[in-house]
Structure 1
Amino acid sequence: MTPIVKLYWLRVTLGITAGLLSALLAASGIYQTADYTVLINSITVALAVYIVTYYLLKIPLKKKIEQQSKILTTGIGIYFFSWIAFFVLFYTVIRVLTI
């Protein structure tokens, strides 16, 4: 596999992980505010995970990928799509199991 394909699938995995982390934080009651604030805080968690992993991945991929902007943009759509899908799934499962 090429470095771009590996980066793409890593972003899918990171989106799922960020969805789980966001759902755990949202369902744990840390936020204790309105529902829209829980969503905004969860989006913030997803953005933070993306930005932190971008800087962590930039170092080893700098020499392997010639266009540096590709490191930022590859898989951004699937990252947020998988994050929102798995956030809703995990949040729903956690809420149902805790009732």
Structure 2
Amino acid sequence: MYIGFVLALLCAFAAVSSGLGYRLGLWHFSIGFQILKWSVFLSGATLIILLAGMFFIQSKTRMDFFVGFVGFIICLVMVYVPYSWKRTLDAHPYIHDLSLIHI
């Protein structure tokens, strides 16, 4: 549980630092997007690990469950926000798509 919580915090830190690193001139924006992408993928894997830990580990205390639940919420937000951005992006045509212009 605690490993999943630490992974969730690391993913959230990586996602936040991906944009801040670009703003501070530490790396190129494409590197920031790569960091964001991999932090979301790792959050999805951590989400599965935390779910398995919360339901299948027999000897857990209330504190273990609370830490796992907080990590689960962090990972859920980390996965849902980029998913909603992608859904919004796919709902509209790309601005450079010229196939919609009829001559």
Structure 3
Amino acid sequence: MNDRDRHITDVIRSLREGEVVTYGDIAEVAGYPRMSRLVGRILATTEDDLPWWRVVNAAGRLVPGQELEQAALLRAEGATVTDGRVRRAPTGRFSRSRS
């Protein structure tokens, strides 16, 4: 794994329970803005045990083909998921307290 991918996986590993963010948020925090597709590729191909369910697209949409599992994992952490989208989460981009 190269340094760029390692930075991205480190940011994903740092996500806390109930924190829901976007692929773009991860890319930006890791220092690679506008590389959200890379974040998705890493999540789709890594064998590392990462909290993948805490990452969604900018509209809050769940991972295609993984919607039921992802929704269940997010709900278990206090997120509100309806119609295949995160509507609210305890922390992160979809939290109520976010301004």
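Things to note:
- Winner on relative contact order in percent (Cα under 8 Å, 6 or more apart) once structures 1, 2, 3 are ranked, highest first: 1
- If distance in nm of label points 7 Å out along Cα→Cβ at positions 8 and 80 is computed and equals 1.2, the structure in 1, 2, 3: 2
Read-outs throughout are calculated quantities, based only on the coordinates presented, and are distinct from any laboratory measurement. Since the structure is predicted, the reported quantities are computational estimates derived from the model, not experimental observations. Cβ atoms are built from the backbone, for glycine too; each structure is taken alone.
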